[in-house]
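Given below, in the form of structure tokens, are the structures.
Bear in mind these aren't lab numbers, they're just calculated from the coordinates by the rules spelled out. The shown structure was predicted, so the numbers you read here are calculated from the model rather than taken from an experiment. Cβ atoms are built from the backbone, for glycine too; each structure is taken alone.
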Structure I
Amino acid sequence: EVAQAERDAKALLAAAFMRDRIGDRFEGTVTGLSNTGAFVQLDDPPVDGMIRRAGLEKEARESFVSDELNARMTGERSGTSIGIGDRVIVELIDASITRRQIELALIRRLVT
């Protein structure tokens with residue numbers, strides 16, 4: 001399908017562009033949630049990446065529960081949460097050309 005090919009091409013270019021930026025920090029907005037994590041669109045450069053739930057749980061040393069009604073993931077012990085529309089600071093931890101994915105780590109949520 002043409003639309004899928006276009007998305008794949010954009011993801012490939014974004015991963016290639018970001019490979020030299022691993023370890024850098026960026027501001028962005030959470031644009032979606034899934035069982036595997038949170039999608040974030042970076043402000044500059046405007047690329048999409050993911051904060052993996054497994055990475056978030058490992059870093060926080062607690063499980064995160066999905067709240068689909070409020071579009072949030074919340075830590076069971078701490079109450080720390082991340083949700084759609086949240087402004088965040090993230091660190092680029094991987095940019096895989098073969099998987100066409102940009103993986104991010106949550107540094108902190110910005111108070112708006």
Structure II
Amino acid sequence: MEDSLENVQHLFDSSGFWIAFRVHRNIFDTVGNWIGWLPFEDDDTEVHDTKGTYLGHLYPGNRFYRNSKFIRREAIEKPPRPAYIRRQSFPGSIGPSRLPIGAQDLRLSAHV
């Protein structure tokens with residue numbers, strides 16, 4: 001899998017801190033550990049962890065939050081582990097953003 005810059009989407013919390021990145025349908029923490037994927041072909045926002053449990057949603061502005069208001073679907077099957085992804089350079093921070101109703105920042109250290 002090629003992880004060139006045009007394939008990487010950096011993801012941030014509501015404070016604007018970099019918390020993860022996306023390559024294709026896979027989500028990685030800031031050190032490159034695979035933490036989740038987008039399991040549904042008809043939804044490019046709902047993220048499940050590597051065991052298939054709901055992790056969060058991707059929002060406009062490259063935000064990644066957990067949302068208790070969404071009706072979650074169970075992931076049908078666990079995907080194969082993605083190819084090695086090299087650690088990404090720190091992209092910097094972005095400005096803060098209000099959390100959507102029902103959303104909260106993720107604590108990704110529990111998923112590493």
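Observations on the structure shown:
- Among I, II, structure where mean count of other Cβ atoms within 10 Å over residues 17-24 as derived comes to 19.8: II
- Source structure (of I, II) for semi-axes √(5λ) of the Cα gyration tensor in Å, computed value 24, 15, 13: I
- helix-only ellipticity at 222 nm (-39500 (n - 2.57) for each DSSP H run of 4 or more, over all residues; to 500) from the coordinates reads 0; which among I, II: II
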